[in-house]
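Have a look at these structures, which come just after this line.
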Structure 1
């Protein structure tokens, strides 16, 4: 639904592969003279799945994070457990010996709190199980961000906005400091089949702009709300206005406030505010 399936592998991640990737990233950042304070380790899977990220690599990964103050990883709620504690211990030990300390944040995909849709998405967890995993992270002092889908399948078009805002409420109630909206993407065959059965309609750029505006306003300073702008062109009908509309959404991501809509001479379209 978010295209990360394109980057998955059929075999276990070899030991040393992820630390080597991090070393390459650090070298590239040095060449660009960039010093970001945070880093995301998104690997098209769950960080706490030992087949995706070997536990034996935690020490090397922590060493490669020297200089960063925050690291964000992805995880399925069912994998929140002892390996979270192990990573925290490694990061804490590294902070005490090499400094400064590195804060951990975990991103989990809730997608929607619509009970029927969540079940049919085959996420293999209930809302209650998600809440328990979120609570376990918060109790450990781990930051939480939550992924929600824009225009998920199995929800009628007229109910999308209502369930999005309910999902935003649920995410912040779980202790999230960040809600990240991800437009639902087709391309893997499954979404096309759902579309043919009238169970899914791919979001338009209008839908993305409206959903972000609604969620950002509804958040009421409980936390930050972002919208994923990767491959935004695929949702646009007009090639001329997609760039300024992307720029507007990007600025809203940074400023966390609504900005005036732009107009387009090519399609006479005014994006929703």
Structure 2
């Protein structure tokens, strides 16, 4: 047998009248799963989020219909209920419907809400996990989510509630005590309040912080700062969303591990 000959895996059929809720990863098309690429090549309709990289959409079947359904803070956005209804309507017309989300659909992606709406409407669906920014973005910034000698645990937390403010249901004091490393999504707009809350709960104002903007893309930028200065430095530097904020000692490992050169990314 020729060792150079590869064989594609036997992937499931993307049937007409079904919806696949697919994670597109944090940006780099190379981080797509095989199932995600399989769905892109077969979908009749692609309903995609604002965080899906244009290079990923270019991998879709050329004649597939594309519908933008992005939601970005502070900008006119599609309503979640309307998006779910669109998925149901397309599937009802016997189309292969790809709901394409940045990162992972079940990590701050509202994929659970869409899956429940599809189940209530009797629409068959498949969940395809993706690499979330809190894992892939950190890796491209040279920051391990865990390191045996530093942090045996970490926490993902949203810094932005559906109403636009800092989430009220988050026990920031407990997180401050219990998680050596915090990975905060959608936090730029509330960074000053989050930092003040964490410091009041006992975190050191001098603790290392990294803000990873547009992770895994050619536009990736990483700002290293401290918890006390994070909001000021973010404003002064002009760092832009989408971004994740990493708080904790793992940030210091970036000096040794930093490997990704965005200017050379294709």
Structure 3
């Protein structure tokens, strides 16, 4: 009896998770219907966000979200994967366990605390060191054109990289540890070095899991709100420079949802393809 009930129970629970995701999407679509009927695809391609005139274009928010998340992945993905390789393959067992615990503990820090640390510690540090060096050395390139504020897309990318690093490291480590020992022993028997074992046997075998870890980190970066809101500058504009202030969809929703006084304004916030708050009606 239990053997028959178990697969059906797990199947139902799995579909409940998918169903909840579908219900959230349906709720967002119903609440965003007014904005979609009013602006159509112009909502995504428009650059004007003016609640006074009820004109809403979310392109700067979309651009800011993608730019900050891409910067975060650019920083966190190589650091996270290499850290996972060290913890799983190179570090002594006691050191690896301690490092894994400390890295995963980073995920328990509330995002608002990380945001405050970003405002009072990270931003002044970036402004005085990294961003100043970038402006002095690479300022002739539009992508790195100054001035260095310490607040902007670059700071947001660094904050997001710190926040998604535990996800990438922990999942990549578990995937690397799961690689069969026979893969390593076969390479070692052929005279391979430690680097050749990792690059030729471990990482190719764990590639799909590592890609999954990076995608999960990307999901966290796209949906992060408070920490990004505090360091990105919250300027409704699209800039070619990563040092300039920007805006994200999640930050816009967090900042403006309580001030949405008209149905169209509220519907526009729901239509933003980000983690909008839930509402009824």
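Consider the structures 1, 2, 3: one of them gives 58, 43, 38 for Cα extents along the principal axes in Å as calculated from the coordinates. Say which. Present the calculation step by step, with values, prior to reporting the outcome.
Details: 1: 58, 43, 38; 2: 56, 51, 32; 3: 72, 69, 31.
The value was obtained from structure 1.
Out of 1, 2, 3, choose the structure whose coordinates give mean count of other Cβ atoms within 10 Å over residues 26-33 equal to 21.1 when calculated.
Numbers: 1: 10.2; 2: 21.1; 3: 15.4.
Label of the originating structure: 2.
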One of 1, 2, 3 was used to calculate relative contact order in percent (Cα under 8 Å, 6 or more apart), yielding 13; that structure is 1
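Hey, helix-only ellipticity at 222 nm (-39500 (n - 2.57) for each DSSP H run of 4 or more, over all residues; to 500) derived from one of 1, 2, 3 reads -20000; which structure? Intermediate values should be presented prior to the final figure.
Numbers: 1: -12000; 2: -7500; 3: -20000.
Derived from 3, not from the others.
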Candidates 1, 2, 3; distance in nm of label points 7 Å out along Cα→Cβ at positions 98 and 178 computed = 2.9; producing structure is 3
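Since every read-out is calculated from the coordinates, none of them should be taken as a lab result. Here the structure is a predicted model, which means the values were calculated and not measured. Cβ atoms are built from the backbone, for glycine too; each structure is taken alone.
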